[in-house]
1. With mean count of other Cβ atoms within 10 Å over residues 44-51 derived from the coordinates and found to be 21.5, which of I, II does the value describe?
2. For structures I, II, which has the highest computed value of distance in nm of label points 7 Å out along Cα→Cβ at positions 52 and 76?
3. Among the shown structures I, II, from which was the value 1.8 of distance in nm of label points 7 Å out along Cα→Cβ at positions 20 and 84 calculated?
4. Match the computed value 3.8 of distance in nm of label points 7 Å out along Cα→Cβ at positions 28 and 156 to one of the structures I, II, and report its label.
5. Identify the structure, out of I, II, from whose coordinates FRET efficiency 1/(1 + (r/R0)^6) of positions 100 and 124 (r between Cβ atoms, R0 = 30 Å, to 0.05) was calculated to give 1.00.
6. Comparing distance in nm of label points 7 Å out along Cα→Cβ at positions 36 and 164 across I, II, which is largest?
7. Where does the value 29 come from, among I, II, when relative contact order in percent (Cα under 8 Å, 6 or more apart) is the thing being computed?
8. The value 16.4 for Kirkwood radius over Cα pairs in Å was derived from one model only; which of I, II is it?
Structure I
């Protein structure tokens with residue numbers, strides 16, 4: 001139903017038109033929340049949607065490093081992919097924290113925390129001379145297997161000699177430990 005409002009029978013809530021149009025064909029909204037500034041947040045299988053007027057933008061779960069709720073303020077630390085190592089590992093850096101003051105009680109925060117936590121199959125910090133970061137194996141909805149990522153520490157440089165090899169070795173170690181679980 002392109003361009004029309006979608007109803008959730010179990011919530012009796014009309015989705016914002018911008019969100020209804022932007023959702024993928026198999027993408028169902030699991031939870032929704034209004035913010036005091038007029039924006040709307042919605043969680044789907046694929047990520048967190050931010051709806052601001054006629055604009056709907058999704059941040060994939062694999063690109064959310066942290067989610068925290070304090071006094072009705074949901075704080076999200078999104079990441080962006082800034083490169084790729086030779087073995088295909090995505091190189092990520094943190095973006096500025098996004099804060100959303102929720103208009104009321106909602107189950108959205110539980111969905112966000114669960115989705116972010118479950119997207120991480122394994123992770124470990126890799127300190128390295130001149131650089132460093134979190135090596136993460138992520139589950140990405142709609143993708144088979146695990147995606148390798150390294151979330152750089154602030155000011156870190158992925159081009160430091162030997163770092164890519166250390167990341168690859170740690171990713172293999174994490175994957176081996178995950179298989180043994």
Structure II
């Protein structure tokens with residue numbers, strides 16, 4: 001019941017979103033890092049999240065990655081999905097987000113952010129929609145406008161994309177006729 005109330009309260013926010021900013025570790029990934037014997041690490045991304053991002057882009061929503069993490073995997077994923085704004089190694093997410101909003105001429109009311117941990121809470125006052133994966137830390141979930149059923153790296157972004165597209169009347173057509181581009 002609480003989730004249904006959250007979704008209903010977010011309907012008008014879903015319609016206003018023109019920029020969706022995504023944390024990476026814990027949102028687009030499960031937060032884990034795999035290290036090889038040489039100390040190199042790899043990240044795992046969910047292909048359903050990739051398709052959700054592509055569908056949102058097709059619907060005219062700009063996507064940005066905003067991460068404190070570094071490494072080629074984040075930039076490679078952004079490039080693969082056509083995400084033009086990939087901000088990595090960020091220490092002050094609120095400051096960098098404000099600069100991005102100014103650069104893109106997007107208001108905070110038209111910006112959504114998906115995060116999962118304490119360092120993501122700093123953006124709260126700069127976004128109109130704050131979303132948490134199911135496995136986000138409790139303080140973040142408590143401040144989020146919406147807590148998803150899916151965990152980070154396991155379809156959370158796709159779940160949100162489906163909610164936004166459904167509210168905009170696009171999801172039904174996709175469900176009936178499919179999508180004719182490449183799967184990411």
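Read-outs: derived from the displayed coordinates by stated rules, not from any lab. Since the structure is predicted, the reported quantities are computational estimates derived from the model, not experimental observations. Cβ atoms are built from the backbone, for glycine too; each structure is taken alone.
1. I
2. Values: I: 1.2; II: 2.3.
Checked I, II; max of distance in nm of label points 7 Å out along Cα→Cβ at positions 52 and 76 sits with II.
3. Considering all the candidates, the number was obtained from II.
4. Considering all the candidates, the number was obtained from I.
5. Working: I: 0.50; II: 1.00.
Comparing all candidates, it corresponds to II.
6. Largest one: structure I.
7. Working: I: 15; II: 29.
Computing relative contact order in percent (Cα under 8 Å, 6 or more apart) on every structure in I, II gives 29 only for II.
8. Traced to structure II.
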